Structure formats: C-alpha cells, structure tokens
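Following are the structures in question.
Values quoted throughout were computed directly from the atomic coordinates according to the rules given, and no laboratory measurement underlies them. All values derive from a computational prediction rather than experimental measurement. Cβ atoms are built from the backbone, for glycine too; each structure is taken alone.
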Structure P
Amino acid sequence: MRVAFDASSIGSGLGGDETMARALVRALVRGAGPDDEIDLLFAAGVQPDVDRASAHVRATVEPRSSGPRHFLRDLPRWVGGLMPTPEVLVSLTHAPCGGGVPVALMVPDLSFEHLGDAFPRPTRLRLRSIVRRQVRRAAGVLTISEFCRSDLISTYGLGSDVVHHVPLHVDPPEHAPQADELDELRRRLDLADPFVLYVGNLHPRKNLPAAVDAVRGARRRCPALADHRFVVAGATWWGSEAHPGGADDWVRFLGRVSDDDRHLLVHAAEALIYPSRFEGFGLPPLEAMARGTPVVASNATSIPEVCGDAALLVDPDDIDGMADALVRATTDDPVRSSLIAAGHRRARHYSVERTAHGLWEALRAIALEPAPIPAPTR
C-alpha cells in the first residue's frame, strides 16, 4: 500500500499540531510492512526524522507557504505528481483542493465548534466552514480519541464507519536526567524554588487563569507549598493572550521551550497541572506520567479517557478542588506514590506500536472502500 502524508506542519512552531504530526509520522513509518511505501512532504529547513530502514520512504522538502496557498496549490501539486499514485493521503485539519487522491482527514478536535468565544472570529468562521465541508468530502476521517470520534459523529452527522480513532503515543524518556543537568536548568531559568508546572500553549481553552488561582490557593492553605512557584512553559496563541496572574512574582512564564528543556522541566516539577476545558487528547499529562511526575487535570472532554486512574481529576471550574488536589499530589506521600506508579502504567499503554496499529488499520480500511472524490468546485 502506498500512503502520502503532509508533514509540512513539522517545524512550524504550532505546538500541539506539530507534536501530533511528529507522532503520526513516526507511527506511520514504524508500522509499515515490507510492501508498504510512504511519501512524506516536509517544509524546508526541517531535517526529516524517519527511519528509512523499516519501510520504503521518500521524503520531499519544499518551502513552507501560507495556509491557503499550501492547500490550494502546493499540496495538490505535490500529491498529484507522485508516481505511482498513492492510495490515500493523510492531511491534517484541512484537505487539499484537488490532487486526485482519496484523503484521510485528521481532525484532532472540534473546540472551534463548542468554544467559539475562545477563537478569533475569522478563525472560528474559517474552521467551521471548511472543516464541516471537508469531513463530508473526505474518504475517511481520523481523530485522536474516542471522545473526538463520538463528537465528530454527533456534531457532523457522520457515519460511525467513516470516523477512525488513532490514539497518540508518549515516548518514554531515554534516561533520567542527572543532578547536574537539573541544577544547570534551574540556574539558567532561575528556578531556585520547587515548582508546579503547566506545559502547553496559552490558548483560552487551556483555562490557565484557573490554574494560577489553584496554585495560589494551595500555597495559602498548605505551609509546605508556600515557597512553590508556578512555572508555565508554552507560547501564546495568535499573540493576543495576556499572561494570567498579573504581577505575582511566584508565577514564571518561560514561553515556548526546547524539547530538551521540556523533558527536564517535567522531571523537575513537583506536579503537573492541566486544567483545560477542551482537549482532543491531552499529551502533557502522559509526558508527566512517563517521567514519574504526579498529575492534576480537569475532568473535561478527552482528558479522563487519556488519564484513566493515573491522575487526580477535578472540574475545571472548581478552583478549591484543584487546589486540594495539588496539595494531595505534592504532600500526601501515599497518594503521590500511587499516582507515580499508575502514571508509569498509563504511559506505557500509549505506545508508538499502538498508534501505528490504529493508523495503518484506519488507512487500509479507507483505501479499501474510499468515499467518492467529488469534482473540484470552480
């Protein structure tokens, strides 16, 4: 089977979208059989990180263009020029306008349908208009949790056989960091005190002000946490969000961090807090679990599905409950030990092999009975 994959979002700096693309490419290559062939499209400046020994992989590198130009011109031109013709193209969020290849459209979540006020109006209208239309035109739809699969079926009236669940995976750490690595990180980032960590962008749906209030409450009610900082590792979204928490000097905003620093921060944190109101998957809790860091997370959307019993789950509007959970996760030794053990088990469940199996199973089903490809509109 020949599969094409638009991996041009890798290197874009788009946070979770880029992480998802990397995970899917890795799983696609890992799960390929001896008769499978893969075409990958990367943006210029990105070093393709694929194991070419496990499958026949061809990587094309082209300059990254703007969203409309990419989907209207560059992606159709690339996929239309591939020989032999792929049996299916994997495209993320939006599909190409043309190309003549059945599309497996990855839609990671429908937050723009349910939390419209969290998006700039032009973005909200664009996503609602285009995604609604393209999921019906696609040969099949991929998504990253059972929650999102059900949401796509109910929101857009899609058939249950059209929407396929492909879970993401978390990479186990290659090694536990040495003490000198953590000391150097603390010096470089001025993190002398113990800290609670948030990892992710600052999109309004992430509910970061609630996390600030919860850490503030935990510091006030528990003397053992009075000197803890709250460290936020993630970039603003659309460049418009103000940093919540005002001038509190115990709240540190690091902006986007490198993968290496992210790994060290998660290891060094006393706990990870993840208060999001809407997630298609929610990878940071699993990253924390894989590194032995207790997790406090919201009980909304896909997060309970992903975290299972390995996190303390709280209503995203329950600030007091979130503060209490932080106190337990950081100071109650039996609770902390239980979360760490359960977290390691949960992280192992989300392996790259599981992602690869789900992805290839979905693509083979889509290629076997693809939906008709509508004629391009003029």
Structure Q
Amino acid sequence: MRLLTYLSATLLFMSGCGQQNNTTPEEVAIDSNIVTLTEAQFKNAAITTGKVEQKQISTSLKLNGKIDVPPQNMISVSVPLGGYLKSTNLLPGMHIKKGQVIGTVEDQQYVQLQQDYLTAKTKINYLENEYNRQKDLNKSQASSDKIFQQSEADYRSQLVLISALKQKLAIAGINVNSISETKIIKSVNIYSPISGYVSKVNVNIGKYVTPTEVLFELIDPSNIHLALKVFERDLDKLYVGQFLLAYMNNEQGKKHKCKIMMIGKDLSEDRNTDVLCYFENYDQRLIPGTYMNAEIQVKNTPATAIPSEAIVEYEGKQFTFISKGKNTFEMVGVNTGENDNGYTAITFVNNSNIENQEFVFKGAYSLLMMIKNKEE
C-alpha cells in the first residue's frame, strides 16, 4: 500500500513538471501600447528603424469639372433661303474639313433668283445707253430735264437691283460667274465653314428646311477646354500656366496633361469659379459635356516626414511605433499631413519632440497585430 502511494505521488510530481516545461521561456510582454519581442519574433517581423527626415512634400488639390467649348467654336449650319435637302452623308461624330461639301439643297427659288439676276444684267445695257443719250440731248436742250432725270433714275435703280441680286446669289452659295443665259443651276451646295466634327444632324434627305432651321451642328475642337470648378479657398494655390492631370472616372489610368489658361474673376453663390484649362494633346474621344476629375500639385512645403508604410491605422486613428530599447517598441498616436513619393508628414498627437526618436520604418503592421491580438 505504501508503495502504491509513493508511485502515485511520483507520477503527480512528474506530471506537474511536464506542464511547467511546456511554458515558452520567452514570451511577448505587453504593457498598454508597449510590446517586447523575442529575438526570433524580431527577426521574423523584419523590423527596420530610422529617424524622421525633412522632406519637400507636394500638396495635391483634387478638382472636378467638364469639357466645354466656347460659343465661337460651336457652329450651327442652316440654309439662308431654305429648300429641299437633296443629299448629305453626315453622321454624328464624323470628322470634316473646312470647305468640304456637307449637303445639297434645291428649290425653284434658286432658279428664279438666277433668272432675275441675268434679266436685270441684260436690261442694264439698254438703260445705260438710254441714260447717255438723254444726257447728250439734255445738254443741247433737245430733251427736257424730266425725261433725263427719269432715264438716270431707271439706270441707277437697275444698278442697285443687279448688286442686290448678286449678293443674294452669294448668300445662297451661287457664284455669278458660273451662271449664264444657257447655264442655270437648280441646287446649291452647303460647305463646311470649319474643320472639326459633326455634333448633330437634325434633318433627313427630302425634308424641306426653312432659313431659320438648323440642319447640322458642328464643333471646332481647336479651342476645346476643361472647365474646372474651384472654391474660393483654393484660388490662391493656382496660377496661369500651371500644369495638371485630368482623367475620367471610367479611365482613371488614362491621364491627360492640361495647362491653366484662365482663372475666373467672379464667384458664384456657392463661392466657386471656373478655371479654364487647355489640353496639351487633345484626344478626339473627349467630347463636350464629358465630366472629368483633375489633380494639381499646388506647392512644395518643408515637413517632418517618415515612410508612409511606418504609419498604421486602427479604429480610425493613425499610429506609429518608436523604439524604447532592445526589441521593445511603443505605439504612439500621430497626426498625418500630406504624402508624396512614399513619405508622409507627421506630428505627435501630444506635440512631443520627434526629432531624436527612432521610428519603426518596416514591420509596423506586425507590431500592431501583436499588441491587439495579445489584448484580445
């Protein structure tokens, strides 16, 4: 019986010793936001440290706006005398050149206009001769002043009529030098006044159009610009000649370089104004009305900065780690500023001096996980 009791006591002692041997001799020791690593943990976390640096940090201003065209670059094409649209091959988005035939219109009034002009031109010879004859007769008192004045009025009235008909033909697009008694045209061509592209086609072949009706709408892309909305508080950060990068929401990887050409001088009710920017290389896929975003590097300011990867976020706040001795680190709150080229400007939340602190540059996230997991 005594032997059995001795063996039981021995087994219990050995079991207790076995439990003690399972305890790791080196463990993470924490105190609030302080963590101490073992040599193995320090090596596995690949932690590197360093001190803050004085960097020139660029401030980025983000804006939005849309592509716009000045009024003088939006052309509405109509026919001064109206008529039936005989032909056109225009489609929205089609590119055109200045002087290109974009449509043909015909109507009997063009025939009548040419007839009136040619008739008036033929009659002028008779009226001119009669005027000269009455002038000579009047000098010799062989004709009355009344008859001479009437012949002069008829002659000069005919000159006015010819001049007016000539201008009407020019407005209609008919060259008077290309018509004659045996050559009268019934249709006129419509020519593009600009080089650009077609915005709208409002008619179809065979339709009768009036002089006030717009057939085509054309856009000259030479002055297409990006109009950005800028609030009053940001106006002092911009200047004429400043460069920026613009992009569309669905093509954020495609950047378009622009240059500020004009800054508005009046503010809207929302306290903003338009800043006009021209594209250095205009992409013809960008059409007026398209909304775009823009980023502007507005200024370089000196700042105390550390690598951005040294800053971790937890519960909506920013933290970094500073060295407190061998393999011991403390998590401290920081205020972050602008970031540029992988560096972020910082200050301590408690406004402490950070110049001589040793910061964790790499491995900050691993330290955060060790602290929070241990707390849980």
Structure R
Amino acid sequence: MRLILHIGTHKTGTTALQHFLSANRKRLNDSGICYASPAHEFDINSIANALLIDGQAKFRQFILENLRKAERNGATTIIASSENFYAMVRYLTRFKAEKTSAEALAKERSLIERLRAAIPTEVECHILCYVRRPDHYLESLYNQNVKKVALLTSDIGDFLHMIDDMLDYHLYLSIWRDVFGSSACSVRAYEAALPNLIDDFVRHVLNIEDISSFTRPNLRANERLSRDVLEYMRLRKQHIRYSERKLERGIFALVDKRITSPNNNHEYLSPDDRAALLSKLEPSMERLRTEFNLPLFPSFNLEAARAFWHPYPGLSLEKKREIDFHYDAVQRQVGFRLERLLIRAASLARRRLPFLSWPLDFARASGIRRLLLEAASRFQ
C-alpha cells in the first residue's frame, strides 16, 4: 500500500484541490486510489491539529481505518491532504508557540517523528509539498489570517517577524526528508503548476492523464477580500469574539460585495522590502532547488517594481463609514442574527451546564444547525 501525504503549503490551491479529490472519490477509487478524510470533512486538518494535543493516537487510528477501507475496495494508494502539516508548530498555535526557531524546529521534528511512527512500516510513504515564492506566500498568508479573524491585529512587518522561519522552506522540508527519507519526499513549484494546480496534481502526482471524466467543483476557495474591508477587519479585531470568527467572515464576505470602488492593492511589501526578503532567503531557496530538483521561482525586478508600485493609502474615513453602513445592514439579516444567537447560547450552556456539551456537538455534526440556518436564510 502507498500513502501520498500532501502537506501544503498554505495558499497554494490546497482547498480547491481537497474539494476536487473529495468530489471525485468514486472515480479515484476506480483507479485504485482511496481519498481519505473523516466523515463530513474534505481534508484531514482536524487529524493534523490533533497531533499537538494527543500525539499520534488519532492519526494512527485514522491511517489504520483507511488502510482497511482501501484494502476492502481493492485500492493500492491512499491520498491524505492537510496544509496544516507544514510548519504545524507555528501555524496551529497561531504563530505564538515557541519563541525561537530552534525551539520550534525541535518540536516540529518531534511531531513529524511521531507521525511517521504512527504509519505501519509496510506502508510506502510519499510526502508532497507545493511551495510558492516566499514573498507572495507571506502576503497571502497574512491576508488569510486577517480575514480568518484569528485575533491577528499586527501589520505585515510584525507578522513577518512572527513567521520568519516558515518562509525558509528548506529548513522545514529537510526535516520531512530526514524522517521519511530523500526518495520519499518531493516538492513542486506552485507557479509552475499554474494555471491549474489540480491538473498538475492529477497528471504528475497520480499519473492519470485523462481527467475529462472527473467532476470539477464550482468553487473559488479562500477568495481575497478587498484591501479596505480587510483593513477594517484588522482594526476592529478586539471587538470580535473568537467563537464568532466564522460568522464574521461570512458577514464581511457579503459586505465586500456591496462596497463601491473596492481597493484591491494587496502588495503589503514595498519593492525594497521585498528585494531584501528575497535576498535574505536566496541561499535557502538555492538549497531547496538543488536538493529537491525544483525549478526557479519567478524572478523579481526591483527597478520595474519601484516604477509601478503605489503604497496603500490606508482606510479613509469615507470608506470606513461606507463599510460601517453595509456591515450593520448585513449583520442584521435573520440568518446571521440567528447564528450569532445560537453561538452565544451554546457558549453560555457549555460554561454553566457542561453536560450539554455532547448534545451540542451532536447537533453540530448531524447538520441540524446548518439546516436551521438555511431555513432562516430563506426569510432574508
């Protein structure tokens, strides 16, 4: 049995790829491939997250269950995908766990070793990671984590300081290579896979040439918000409850569609800051290209960038008032009001009546909450 473990990175089309693999489970099975994920989930992010909590137990149980399932179905390959496996010590603790790179990397190695020990020795492992030019990865990751309302209020400079070692792909991927072996690890360039990462994965990783019969989910995953709405979110983070972050993302997604003349300037780094970052990372990128047979990242022309760069002017008072107006209108919709009420009622019940935790978790998993919210949305 062969296991393909897709470990990210974030912001390289992973969510779209996971939805595609999930939607094509039957067709993949016909090709001897089992796409593995927990029930009602399209990736194994929850399994990756559990490594920080209970070590390898949940991951081992997941692997063994899917080995049995694959064998019953006559499959010879299992695919599992979670972008949270890349730099998990940093990412899963919201970039605030270990204070030094040495501490973070030591814990990262320990987690990867536990993961490897959880996989039966007879399983042939293949670790796959997509990477993109580090400055673009930084900006996209920053955008995503402000949008996710994950209590991130820092600017791009502070964020870079928090995740500095995550941009050193060689540093992290060499740990996977050490634990699983050089022949078991491969790295692909996100830019080289464009315009369609899914085609690249199916053809070059799964070795399936004809993908015309595969379902293409109508999905644009993790779309960016306009710069003004994103800045508005960042500035009002202290007023957003952590338990309501997903609700707020839904509200702001609708607000973004309503505002006029949105600013889509997502160049957070100045040309000189970008050049300095790429220069600093060049030795690591060269090692990555050499040791993992990776093509060159797109080049950066400093003079051309200086000529065309326009810094973001900041959130104007007029634009803030417009966003305030639309935010107030959207969050008053019946569906959002009901969802906020359910979230706060559940939080209160968990604190005062702990025995209700199980029924609440069951209601969420069974889809009752989702059906109730969909019914409410019809009245909006």
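Couple of notes before you dig in:
- Distance in nm of label points 7 Å out along Cα→Cβ at positions 40 and 104 - highest-scoring structure of P, Q, R: Q
- Parent structure of the calculated result -12000, given that helix-only ellipticity at 222 nm (-39500 (n - 2.57) for each DSSP H run of 4 or more, over all residues; to 500) is the read-out and P, Q, R the choices: P
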